[in-house]
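Below are structures written as structure tokens.
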Structure 1
Amino acid sequence: MRLHQNLDDFEAFYSMLDDSHAGLDPTRSRILDSQLVLLLANHIGDMSVLREAFALARVKLDVIRPAPENAG
């Protein structure tokens, strides 16, 4: 799995991602994110890569926004 920046134009990608959420309420925004995950997972198709991506995303989530102390 590539962990270095691999996009030809990161700024254009981020802008496209941001624009795709414009005008959506939080529920529809989460649905859009879920649809993107499913489409990209299908495109990747390799379960070992997908497992690694989910594991890394979970670790990064705790770094970016730690769980509340009383979460359980």
Structure 2
Amino acid sequence: MKQFFVAVLLAFGMLSFMVLLDLKLGVAPKGIIWKTINPFRVMEPAEYIILFLFILFFLIQALFSFIKKKQQGNQA
């Protein structure tokens, strides 16, 4: 329960920080809400590549962990 609360608190804090920075930069309120709700609409192509690499890294790591556990289970 503590982890969930911390995750929600961090998410709320980061969203609030994003909105405040956009307000400070003079972005229209409608644009701020749209950008906050759907961040993929304002991403650059390089950011898509980095996001893809992070997801790929996570999937490869999970796959190797699964294979390692399966091999240890077969040996026992």
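Any read-out appearing in this document is the output of simple, stated calculations on the displayed coordinates, not a laboratory observation. Nothing here was measured: the structure is a model prediction, and the numbers come from that model. Cβ atoms are built from the backbone, for glycine too; each structure is taken alone.
In this comparison of 1, 2, the computed figure -29500 for helix-only ellipticity at 222 nm (-39500 (n - 2.57) for each DSSP H run of 4 or more, over all residues; to 500) is attributed to 2. Figure out for me which of the structures 1, 2 the number 0.90 belongs to, where FRET efficiency 1/(1 + (r/R0)^6) of positions 25 and 41 (r between Cβ atoms, R0 = 25 Å, to 0.05) was derived from the coordinates. Answer by label: 2. Quick check: 135 is what I get for volume of the Cα convex hull per residue in Å³, calculated from one of 1, 2. Which structure matches? The read-out was computed on structure 1.
If you line up 1, 2 by FRET efficiency 1/(1 + (r/R0)^6) of positions 33 and 49 (r between Cβ atoms, R0 = 30 Å, to 0.05), the top spot, with the largest value, goes to 1.
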